[in-house]
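The next part holds the structures, each set out as structure tokens.
Bear in mind that the values in this text are calculations on the coordinates, not laboratory data. Please read all numbers here as calculations on a predicted model, not as lab measurements. Cβ atoms are built from the backbone, for glycine too; each structure is taken alone.
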Structure 1
Amino acid sequence: MKTTYHYVCACLVAMAALASSCNDFLDTTPDSRIQVDNEEKVKALLTTAYPQATFVRVTELASDNADDLNGDLNGNYDRFSEQCYRWQPVTESDNENPTMIWQDYYKAIASANHALAAMEKMGGATTEKLRALKGEALLCRAYAHFVLTNVFCMNYSKQHSDTDLGVPYITAPETTLDPKYDRGTVAHDYEMIEKDLLEGLSLMSDAIYDVPRYHFNSKAAYTFASRFYLFYQQPQKVVEYATKALGTNPEEVMRDYDAMKDMPTDNMQPRAIQYTSSSERANFLLLPVYSTDQYYFSGYTNMGGRFNNNSYVGKAEQFFATPWAPDNDAAAQSQQMFKFYWFYSQAKDVFVLPKTPVYFEEYNSANHTGYYRTIVVALKAEEALLNRAEAYALLGENDKALADINVWTKTFVADKVKYNTYKYDDNWNYIYAEQKIDRELTLASIRKWAEKYDYYLPERPLPRKHLHPDWVDLPEGSDKENLVQCILLLRRLEFLHEGMRWFDIKRYGMKIYRREINTSMNLLTLTDSMSYRDPRQAIQLPFEVQGAGLKPNPQPSATEKASFNAWGARPWEFVFKRNDK
């Protein structure tokens, strides 16, 4: 496990050797002090401006992509994951915990700030390469603050963000050991992020990168801009930047699932490696991180067996409840329906997609000790496409939204499905049948899907949840709402195991529940719920950060907690039943 630093920003000590000095002691430069005084050193420093921690476990388990399977009878969990799932302040140590997120993202910010300060001391960004490096530093600073704001704060809201607590927005290197900050507001953070983002976009250049997909290349930067403006509730700008990321022919940058089709299905590693490959055209920004998520979100270990994306969620709300599902139930529940192989492990009872490869970084060859790492696809073509589809739907440009939806669908969904008829030939071998899938979605077919599945209830889980956004009018049953509901499902499938569903829940005010499910698939105990602007939607600051003087996030009062659990614990009939109208 990596060392935890007990400072507001863990990077303050880690990067102190590069800091500009403010006293005589620091002004005396040891022989080992690195002086960042030329283009190549700035470029090298910026490789540390990308975080090596991931928020995926925290936000994925907080979302509705997780249930509690068998309760205390299931020992396949750890206290950290349980705290994430139950929306509790995290007190447990883990490579994926909020302390590591806070520490590593501020460390990345510190590196960006040191690079910017170094360029100023060199006389400014006076060359083409230095201008591009300045652009990269600003984009890194904007991205890290954006993630911190959306993890540790409430979602952006025109009504509330002027008063909602933000995170400290750091724009200069540290020059003291124990600096003091206030949190500001979410609105201020978004204003500063936008300022850095726009300046960074104006300066960036792909020409300076040896391996562009590990840096803020232009496609990654434009995709980040489309995400930022989606969360900032400015759909026209989402369209502008997503289009720049995708180019004139989005099909050309969609994921090549054919590269995975002949890979083994009993071992997810080869498919996960291909998914995160730097040669994959859809991968715009890759982040190597310290993590054991590859064991948690997989089908071949028991880690995460209790709190995870179990088969009940997968069947009722995700893979078996899509707008293009065939009418034949056997065909609709076939893995062959998707180009991307989902893996169902009966022993662990999870639905997983192979996205997180496992790597072991050995630092002591004698003892074979080291760190587990994986690769996170931080920004990708599919996100730019779905961001734009959502923006078009919000703008009322339905035909354009459908066009983007269908580009994604043809990439993710097979054109036909092979399924087991459970009939036998003369040699007692199973007979298989094939059915074509109508992948082309229309307003009519999406309307039919919406009517078929109705709205989610915790005792009757379905893919559509009531939406309560305070920033857009979505009349229930309207074509606009149906389109958004469809896109939210596609995003849920696309971003499974990436932690992004949590932010969609916050943006659209979905009410989600905590449920204890038994293995018989017929009982459910409700233990908690979360509605829009529940204060727990802002992940609590690490206790080390609070100890350093930053104001913690508000927590529900005893009265509010009681209202969340007003029903108490009671069983429900847990039936995968469609609402056939």
Structure 2
Amino acid sequence: WIIKLDQLPMTANGKVDLKALPAPDMEANQTAYEAPRDEVEALFCGIWEDVLGVSQVGIHDHFFFLGGDSIKGIQMASRLTQEGWKLDMKLLFQYPTIAELRPYIEEADLLTADQSPVEGEVILTPIQRWFFERNFSSQHHWNQSVMLHAANGLDEALVKQVLEQMMTHHDALRLVYPIEEGRIIQRHRGVDENDVAVDVIEVQGERSQQIQQVEKLANEVQASISLTEGPLVKPAIFRTDHGDHLLLVVHHLVIDGVSWRIFLEDFMALYEQAKRGEELTLPEKTHSFQAYAQKLTEYAVSDELLAERDYWKKVLGHLTAPLQKDHVTEDQRMLHTKTIRFTLSEEETRSLLTEVHEAYHTEINDILLTALGLTLKEWTGEDRHFIHLEGHGREDILPAVNVSRTIGWFTSMYPVLLDLSHAEDLSYQIKLLKEELRHIPNKGIGYGVLKYLTPDKMKDGLAFDVTPDISFNYLGQFDEQIGGGELSRSTWQAGQSLSPESEKPHALDIVGFVEQGMFQMTMSYHQLEFEEQTMEQFKDLLEKNVKALISHCVSQDEAQITPSDVGDDDLTMDELEKLMDIF
């Protein structure tokens, strides 16, 4: 915090009297509203209000204290780009207020992405190579999906028109994966092949019968995609006596969580245009998934990326005990997966998204991963565990490449060591894990690039032999995805996105998200490996630790900073605390 003084208090010896310096008024600094000082700041405030869902943003409001996270940061950057401005997303963590960011906001480059349909082959990205490396059974049935509800019904002709327009605009939705000479090729279908079949099914009977019938039919749609022939987008409309349910199934190879936000926003906009009989138009395309994959391949041999090798060697050099399971089995099929969950109240969720971060200048993953680490420590008795952390993967590592409005599978997945050896001092432990996460180069995207795209001779002996049993992914807040218009999220089941015959990649998959104003965390485990009682204990511990961290952080009287808050990568936590003690 900065306090302006007319003059510094001095001692009789002519030195600054540190004890006479006024203490910062933390509450005043956090709550005082200051209006934007120019048009750019006014634009920024408006974008933050829309993206964060708050009524008024001042130039000194903290992005993460208002409920922001890295996914909302992407949405903000996309909106900013559309308005002709750009911001390096890395700066948001160091300068989380509009006033601090203002000197770094630049006019966007006048050069725009090619707006013509993309054709030809696309280099497989690291996460796609991971997918094919696993050689899953039923590879064609590995989807993501959404079920929407239209109380007043849907016009299937308009749905078809909208989806075909989207597949023309969002080139990755036209990708297919033929096998040529024993090799999987990623290639675009032509726009002339953009014929989307919209199945319309009349559903009869009592409501409970309708729900069962729709789930059965949804499973058939989920299993119907052909990777070699396409299309990888499958819609179906289920007509009922209380409105229509629209199932949208997209193969995971061409979509991810951030892409769904783009997909749904564009679908809603185009459907409203089509209903009004208007020409279907979308904002300009950002750079294609094809261009991104090519640039990522060039990045794979860059000095910037190769400089990360020492970091990953150090991380992967740690030894951890394997995750103990109740049973051992060779049957890894998804059909044995069971999912349990806990849900926080709206008040607890608000605290988790906002108030919690004031204590240590954290973001939500810092808190959730600390809670997970504490839980694993209690559950297993071990201080250290490797997990696979999934991120959105849209990091600012490629100059002159903007994918803020590009649909595709960008996800990054990389090993993270959760070291909870300081759990007895919760404050220190939170700050320590926060700093460890901040020191991961470019939020881990380089790990997959090094593993899958960098030539072996340039890997400098780097081994990729850590295979965590646990994956973690925070998907963000879904409430803003579907708002306005006549479509809302359906409560009916969308069917099985992953084939029951497909292999489960991790023994335990943990996913967090916010929906309908409440934070939820799901835990998917293998029933042949873990007893139900074991996993219920794990779930209860995790819920307890998330709530304990919320209470701890909210109860702190003063905000504490860590080295990453002052932009010093070399300063250690202990060194900073000694400096703070001096002052």
At a computed 10, 22, 27, 21, 14, 7, 0 (P(r) over Cα pairs in 10 Å bins from 0, in percent, for residues 223-326 alone), which of 1, 2: 2
When Rg/Rh (Cα atoms, Kirkwood Rh), for residues 55-318 alone is computed for each of 1, 2, the largest belongs to: 2
Read-out distance in nm of label points 7 Å out along Cα→Cβ at positions 87 and 367, computed value 4.2, structure in 1, 2: 1
When FRET efficiency 1/(1 + (r/R0)^6) of positions 103 and 119 (r between Cβ atoms, R0 = 25 Å, to 0.05) is compared over structures 1, 2, which one is greatest? 1
With distance in nm of label points 7 Å out along Cα→Cβ at positions 343 and 439 computed for every candidate in 1, 2, 4.0 is reproduced by structure 2
Between 1, 2, which one scores greatest on FRET efficiency 1/(1 + (r/R0)^6) of positions 383 and 535 (r between Cβ atoms, R0 = 25 Å, to 0.05)? 2
Structure responsible for 14.2, with mean count of other Cβ atoms within 10 Å over residues 303-310 calculated and labels 1, 2 on offer: 2
